[in-house]
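Colleague: Multiple structures follow.
Nothing in this text is a laboratory measurement; each read-out follows from the coordinates by a stated rule. On a predicted model such as this, the values are computed, not experimentally measured, just so you know. Cβ atoms are built from the backbone, for glycine too; each structure is taken alone.
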Structure P
Amino acid sequence: MCLGIIPVTVIGSEGHSCQTYALLDDGADKTLCDERLLQTLNVSSRPVTFQISTINATGSTTIGRQVDSLARNVMGIGEVNLKNVWSVKRLPI
């Protein structure tokens with residue numbers, strides 16, 4: 001399997017933005033972000049506790065934050081609303 005990595009601009013609910021990279025994983029059932037992105041976007045968030053299962057670990061409990069944001073390609077063409085994104089200290093990749 002080959003995962004795609006694309007440059008995107010992420011825009012928080014308060015209008016702050018950040019250029020970063022998105023990892024496209026068709027096998028994922030949840031959108032995750034690094035907690036540093038939330039700090040950069042300066043967005044309000046809600047606490048959330050959830051389980052993460054990866055190829056290396058099953059059901060590890062994680063405490064993070066939940067936010068909504070918007071992602072668009074760096075050319076400004078096309079955008080995706082990202083609802084209920086969960087933050088993690090370290091992305092499980």
Structure Q
Amino acid sequence: MSNYLKWEQGHSFGAVESVKATTDVNSPISGKVVEVNEELSSSPALVNSSPYEDGWIIKVEMNDAGELKNLMDSEKYSKFCEEDDSKH
């Protein structure tokens with residue numbers, strides 16, 4: 001992909017499908033997409049089986065590193081997910 005786009009923090013850049021639903025994937029930061037993981041086209045399960053190594057979706061060149069302060073750490077995110085699951 002040669003024409004990479006710019007995204008704003010919180011805006012959707014794609015969707016992930018499961019058996020139960022399709023969920024938007026929102027950008028955690030604003031910036032320019034500099035690489036797309038083309039491997040996911042033929043092996044989408046990598047998102048689940050190797051999320052921190054082979055299952056990455058896009059690489060983004062950040063506009064503002066200060067936006068990182070808006071992100072949750074792993075503990076807060078786990079709590080958020082538990083609370084979200086309890087609503088369903």
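Colleague: If mean count of other Cβ atoms within 10 Å over residues 10-17 computes to 11.9, which of P, Q did it come from?
Modeller: Q
Colleague: Using mean count of other Cβ atoms within 10 Å over residues 26-33 as the calculated read-out, with 12.2 as its value, let me know the right label among P, Q.
Modeller: Clearly, the read-out refers to P.
Colleague: Work out the source of 24 here, i.e. which of P, Q gives that when relative contact order in percent (Cα under 8 Å, 6 or more apart) is computed.
Modeller: It must be structure Q, since only it matches.
Colleague: Also: Which one of P, Q has helix-only ellipticity at 222 nm (-39500 (n - 2.57) for each DSSP H run of 4 or more, over all residues; to 500), as calculated from the coordinates, equal to -6000?
Modeller: Structure Q accounts for this read-out.
Colleague: Which structure, out of P, Q, was P(r) over Cα pairs in 5 Å bins from 0, in percent calculated from, if the result is 3, 13, 24, 26, 19, 11, 4, 1?
Modeller: The read-out comes from structure P.
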